[in-house]
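Before anything else, here is the set of structures, which you'll find just below.
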Structure 1
Amino acid sequence: MLEDGRPLAQSNAILMYLGEGTALVPPDAYDRARMAEWLFWEQYSHEPYVAVARFQRVYLGRAQTEVDPRLMQRGGAALDRLEDALEWRAWLVGAAMTLADIALVAYTRMAADGGFDLEGRPHVRRWIAAVETALGLETYA
């Protein structure tokens, strides 16, 4: 609920609302659109696999062999997409951290809990550390 009682659902919509007018939202229209692109991608191509695998392992207590291999393949592909995107840049969009980095770091930093290998993704690991530092978070892994 917002201060005035209006409801607002969906994590990335809430992030956009809270980030309005901050340095976490790029001033350039193209960069804002790229940020939104990553936010949509997070909900469609990352969270349904990386977070769901973690949920099944951590909260349902399933063994790795009990997790649907397609879930693992798609989660691995999502992490590979991040690795590729971060190979030549520090942040997902532009020269500074944006809401896209915040949205995507949440489950990415915990991906190993779901059975995903972050050791083979050095750019993702570097980026996680940078986001954790920028946000004042303790290192998860």
Structure 2
Amino acid sequence: MNLDNTPLRIKELIGNKDRLVDLFGMEILECQEGSSSVGMLVKDSHLNAADICHGGTIFALSDVAFALASNSHGRIALALDVSISYTKPVCAGAYLTARCREMQRGKKIANYVIEVEDSEGDLVALLKATSFIKDKTHFEE
């Protein structure tokens, strides 16, 4: 059990300081050590020229979930590599949820899997991500 409630503090920090959260209308649903979930309603402003959800929107949602999970231990973690596979198109009105799970964490490198599902629970994207863990924490002065 985390006595200093670091995941909650990271949830508040990213929720308040990550500008894309508000810009895209994302909701931080959960943040625990090594895992998180973030959701959002797909609006017309999130559509590409083919009238489906822009891949960048799905990536951005996933990236926020990745940031929460990788930083949930309190140390600053930054993306080294992220790959995405889109599996199903998404239309306006769908609610997307990105769930990130930590698969492995070392002293400097950690690996994650992010699954994005639509309103029906269908997989719309699958991501594999690697972060670099810095020595500095988010709460140092």
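Every number here is computed from the coordinates shown, using simple stated rules; none is lab data. All figures in this text were calculated on a predicted structure; none of them were measured in a lab. Cβ atoms are built from the backbone, for glycine too; each structure is taken alone.
Can you rank 1, 2 by Kirkwood radius over Cα pairs in Å, for residues 73-128 alone and just name the one with the largest value? The structure with the largest value is 2.
If you line up 1, 2 by distance in nm of label points 7 Å out along Cα→Cβ at positions 9 and 65, the top spot, with the largest value, goes to 1. Each of 1, 2 could give distance in nm of label points 7 Å out along Cα→Cβ at positions 57 and 89, but the derived value 2.8 comes from 1.
If you work out percent of Cα pairs over 17 Å apart for 1, 2, which one comes out largest?
Numbers: 1: 61; 2: 57.
Comparing 1, 2, the top value of percent of Cα pairs over 17 Å apart belongs to 1.
Out of 1, 2, which one gives -14000 for helix-only ellipticity at 222 nm (-39500 (n - 2.57) for each DSSP H run of 4 or more, over all residues; to 500) as computed from the coordinates? Answer by label: 1. From which structure (1, 2) was relative contact order in percent (Cα under 8 Å, 6 or more apart) calculated, if the value obtained is 28? Going label by label, the one that fits is 1.
Computing distance in nm of label points 7 Å out along Cα→Cβ at positions 25 and 105 gives 3.3 for which of 1, 2? Spell out each step's value before the answer.
Details: 1: 2.0; 2: 3.3.
The read-out was computed on structure 2.
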